[in-house]
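Trainee: Once you scroll down, you'll see the structures, which are given as structure tokens.
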Structure P
Amino acid sequence: MSSQKVLVAGSGKSGIAAAKLLLRMGGEVVLYDGNDKLDSERIRENFDSDAKLSILLGELTRPDLLGVELSIISPGIPLDAPFVSVLDDAKIPIWSEIQLAYHVARGKLIAITGTNGKTTTTALTGEIMKTFFDEVFVVGNIGIPYTETAMDSTDASVTVAEVSSFQLETIMDFHPDVSAILNITPDHLNRHGTMENYIEIKERVAANQTESDCLVLNYDDPVLREFGEGEDLKPKVIFFSSAQALKEGMYLEGDNIIYAHNGRREEILNVRTDIQLLGRHNYENVMAAVAMSIRMGVPMDCIKKAVKGFKAVEHRIEFVLERAGVKYYNDSKGTNPDAAIQAIRAMTGPILLIAGGYDKNSEYDEWIETFGNKVKYLILIGQTRDKIAECARAHGFTEIMYAEDMAEAVRVCAAYANLGDNVLLSPACASWGMFDNYEQRGDVFKECVRSL
């Protein structure tokens, strides 16, 4: 690969990092983006002036692929994009960005996927690893592309990677030593088509694991329980459950997290006194992180210390401030209905809920049914607001208001909130259309709250 000519599709953060890695390895890069309105000179500013790099914008044609031996596709690009058929016709292999990074990286790899909870679990697992290992990289969807750190890793490194279904679509021999699938609920069906296809892609995280590896799974998720109990699955499975006791694995009993192993039952943490995260879903994230850390050989005292000091990840039920007796929470990472359900369940006290955004072909019935007596008002923004409002009314919820932007939504909440209420941004939708990403949406919300 060091002398190959490689096409990198996508000029965003992942594409730039992949291109830089290939150039560091001595390769030649064609950086391609289908958006012909981008400024190629601004893209080139990310690289050294003498880099063996060409930039191609707009339509991709067969002559553009002369000499290209491999292509790397950024996770945000669907495999049905028109240029992909040009690559297929030219019989050029397509790798994901994490496949490229894995091919280069050294040391141990922990890979974490699932519909919800990935970022929190990845961040916590990374913090636990840092208490015991000298060289830890926390990468992936959490913000730092895996390709950005791959060449800096050594045989002593531990890399903790948050991986999405988009990234798992095009892996080849990607092989974590320890992996986890936290849960699987409907998401990204606008891209993956069917729930069956989405499940199969998520389960690929374990496709190359062997008997010496480990896979952590949610026992309460029927799809994952069936997968974990399958005869063809090679890695050792560790289950976790927040609903029932397990003979082997991690489970929640009252306020205590229990680790059952080798006929022993060990109380590890109390969720009320030892954990700063809100909600049962976060207790599941903690159990998954602890299970992976035990498998990696981290001593229990190190695990406990890291968990006790860990605070909520930004944009995931993040406390912003309290003003006039009203608490404001930023859950912009709640980009699908199931994630937003967890945020509602985690709140104590009445809620004024800001929701809406880009439509990922999600269904909102189950989410709205969880409103119960907790949600006082629903303030809707974005493309999905009519669809959500119609669904809410069908379920008998009528306290609905529209806002044209985040600033108006926050002002409306402040006007209607009473002492003891919670204002919660938990959109149940993607951010695209109004915002570049969920981080920007959360930052705008916090800025609006602080400006009240």
Structure Q
Amino acid sequence: MLSSLNLTLAEASAAVAARNLSPVELVDAALERIEARETEVNAYVSVWEDSARQQALEAEREIAKGSYRGPLHGIPLALKDMFDVAGLRTSASSRVRTGHRASENSAVADSLARGGAIVMGKTHTHEFAFGLTTPQTRNPVDPQRTSGGSSGGSAAAVAYGGAWAAMGTDTGGSIRVPAALCGLVGFKPSYGLVSRHGVVPLSWSLDHVGPLARTVRDASLMVQAIAGFDVRDPASRAQSASVLSQSWDTDADVQGLRVGIPENHFFDHVAEPIASAVKQAAAHLSRQGATLVDVDVPLADYIFPTQWGLMVAESAVVHSQDIRKNASLYGEDVRILLEAGQLMPATDYLKAQRARQLITTQWNKMFEHIDVLVAPSVPQTAALLGQEVFDWPDGSQESVEDAYVRLNAPANVTGLPALTVPYGNDDRGLPMGVQVMGRAFDDATVLRAGRVIEEGWNLLHPVSQFDEVDKSI
């Protein structure tokens, strides 16, 4: 039997397709890691052991008969507990949804089922995805630190080996932040590329759905399996079909690619090891044939307040009835934000929408001169549990949540695709991430650039944390 846990999703998929590895073995390995780490980390809301074993047996039988469904067939995955699965609870990690049962599958759950994926269970989120720390979940790299949020459970499950990839949602960085803090790849596709039907909403004009995985190729396989037009999601775009017909060859080179290096915003109040990692990643792209272009990020001072102006207002509408009836059931941090949103004037929301139009227009103009933008994913590595602020060398302080949102908000406000790729660790051994953004519906180019960055780090440091993940089994 192949040692399975140190395989990437793509490698495990190839082994399953060749019948050198059984889905049953993959599920057994994931369950052993869950048993070993879950008490300490608390990534999962629920683990569907019996269902996962049954799915694995069925996948094994189908593949043996020659009915191979594709790269996710027989691969253990996890779903953030914002995605509906028919007949099962979608808690959004909130007491407000006690007793909830989904009437049908989310679009993503249907896509994964069609591909033959095995869902191991549901993972924790910051309540209703309204936060950047997922306080109930710990970081597998250092359990005294946050896994990030709001898809912190999904990141933690993949990072410790309890799934080969997981689905998350991203409204202001909720895929990229936990991925960066846990040493993973996290991808927020273009707005409208992946259906959000059957996903608990937070902010309808900012919410995105995407994967967290070990490698860029793994993330690419995941997003190709779930992307596509869906009439049930008002944000879904017809371009989705043409995007999927384009080349998704993550092994293609970056010769001639124009890589924007921001001269403002993205390197303000950023820890030096992270800033250095981004510069090293950009230098590697240049050595591979890309052209580095200094760019001025337009309307940078307006991005963060615009993101909050949209999110607070829209989430207040989503929760308008429940916050009036069941306010005491919400966690204090989320309740305060939702109650504040009830008092927000409609004129402020309209101003935020107008600002968004201006920002998006200017960003699209910036991308006429570059193909991708490379920047830090987060300004600091994983905060300690309960830590509220970061102290900066100039004497200023910034809340942990604001810091983690700040560099991710641009891609949500503009709807542009954004990827975080792990690029080493700081002097405390905590993972750092490099962010790549691109043009709307040019997701494949973002992934291609990210794969080259990933390759650059692996050439310098060929041993991955995942090479060690199964030694305790």
Structure R
Amino acid sequence: MTNIILCGGSGTRLWPISRTLMPKQFAKLFDGKSLFQMTVERNTKVCDKNFIVSNKDQYFLALDQMEENSQFSILNSQFLLEPIGRNTAPAIALSCMALDKEEIVLVTPSDHLIKNEKEYIKVIQKAKELAKQNYLVTFGIIPTEANTGYGYIEADEKLKIKNEKLEGLDVVKFHEKPDAETAKQYLESNSQFFFWNSGMFCFKAGVFLEELKKYSPKIYEASKKAFKNAKKDNIIRIVHSDMLNIPEDSIDYAVMEKSKKVKVVHSDIDWSDVGSFDSLSEELKMDNVEWIIEEDSKDNFYYSDDKKKVIATIGLEDCIVIDTKDALLISKKGKTQKVKDIVKQLKTQHYPLLTTHSLVHRPWGTYETLIEDNGYKIKRIVVKPGKRLSLQKHFHRNEHWIVVSGTATVTVGDETKLIRPNESTYIKMGEIHRLSNDGKIPVVLIEAQVGEYTDEDDIVRLQDDFERN
């Protein structure tokens, strides 16, 4: 069985923790692990291979986080890179086209939390048996409340399949995220046959493609063409124009709501999509903040990037406080779904805070902006062993590099030299240059940029190991 892991989400409902280039699935919120790492670890117990769907930026994050854990075998993992997202139906279709039609796949988002792994493994085995019978299986989460943040699956108890090995329910209907009154009615009427839609699926690759071709032929044909034209080596790279031509749709709309082969397995697995700060606050401990001083305050949740920062409140009750190095969010509990409205405002004002943190991950390492003002910027750069930045030049800034630790191999123009700790070099505006780490330990350096324009788009890449533009 192959685990198709969908990494495309940007997790904007968890801004400012989650950003476009560091979405929630890669944030290490749970005892030093990310939701992505926990997804891989959990499904390695039931699947033989990983098939990871992401964009090119998330590919490097996923690869790094898999390499951090020796039990994750890169050799048993394949990547498909989408130049743009077209929702889950095309992502799953392209993945299934790369697999044998008889291969059973377990489709999972990369950003869900499942705490009852013992029951989870049992549920997966039930779904696998149903998939062998050519069913499209979805996982219905037993509701614990009238939640308006989830879609619902209505099942038919009368048509239950039951024998020694098999158990599942026919799906009557998929329901959109309801309002509060409708969600309450779902639970009060017959709650055991209304489930939260988990967004997880299990089926044979070929059966899914047959149903997609039958019910959403335009998506099928466009995906087939895109897969045929894709660059295939150890990574499958879809051509941008081909991806753009695929109609955008979810697996629910494209297939699951139309197919006659759908079964739902009820899943009591202690599941959360961690889709809001209300749900995240129920799962996280507040051990990331050492100093909390409350005066006439109670029942608050605090999170901070800086563990040593003092957070003090007066007269604050039932609130969520999220503090990062470059943004602060304060919300009443029960209102955090409205973070998406804050994100919309930030988009209209073109704030860069939606895209990156002050600490930015790159395939070669990280950089952190320490100070930025008109005419200059200071960064701390860390380059991993065996990695190098692109061969590049800038039109609007000069750069000074001061090595703090490690030994950097620096190319400026036609000259290449070693820069050791407490040594520096200077790159004039327009000069072609490159920084490499040929050593065994990370290179840490301070970069001082001076110029009339210091934004990240003032980079002309002439050659790049990671095939970035």
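Trainee: Suppose mean count of other Cβ atoms within 10 Å over residues 14-21 works out to 25.8; of P, Q, R, which structure was it derived from?
Mentor: Source structure for this number: P.
Trainee: Same structure again: Comparing Cα Rg over 2.2 N^0.38 Å across structures P, Q, R, which is largest?
Mentor: Biggest value here belongs to R.
Trainee: Here helix-only ellipticity at 222 nm (-39500 (n - 2.57) for each DSSP H run of 4 or more, over all residues; to 500) was calculated and came to -12500; which of the structures P, Q, R was it taken from?
Mentor: The read-out was computed on structure Q.
Trainee: With FRET efficiency 1/(1 + (r/R0)^6) of positions 294 and 326 (r between Cβ atoms, R0 = 41 Å, to 0.05) coming out at 0.95, pick the structure among P, Q, R it was computed from.
Mentor: This figure was derived from R.
Any read-out appearing in this document is the output of simple, stated calculations on the displayed coordinates, not a laboratory observation. On a predicted model such as this, the values are computed, not experimentally measured, just so you know. Cβ atoms are built from the backbone, for glycine too; each structure is taken alone.
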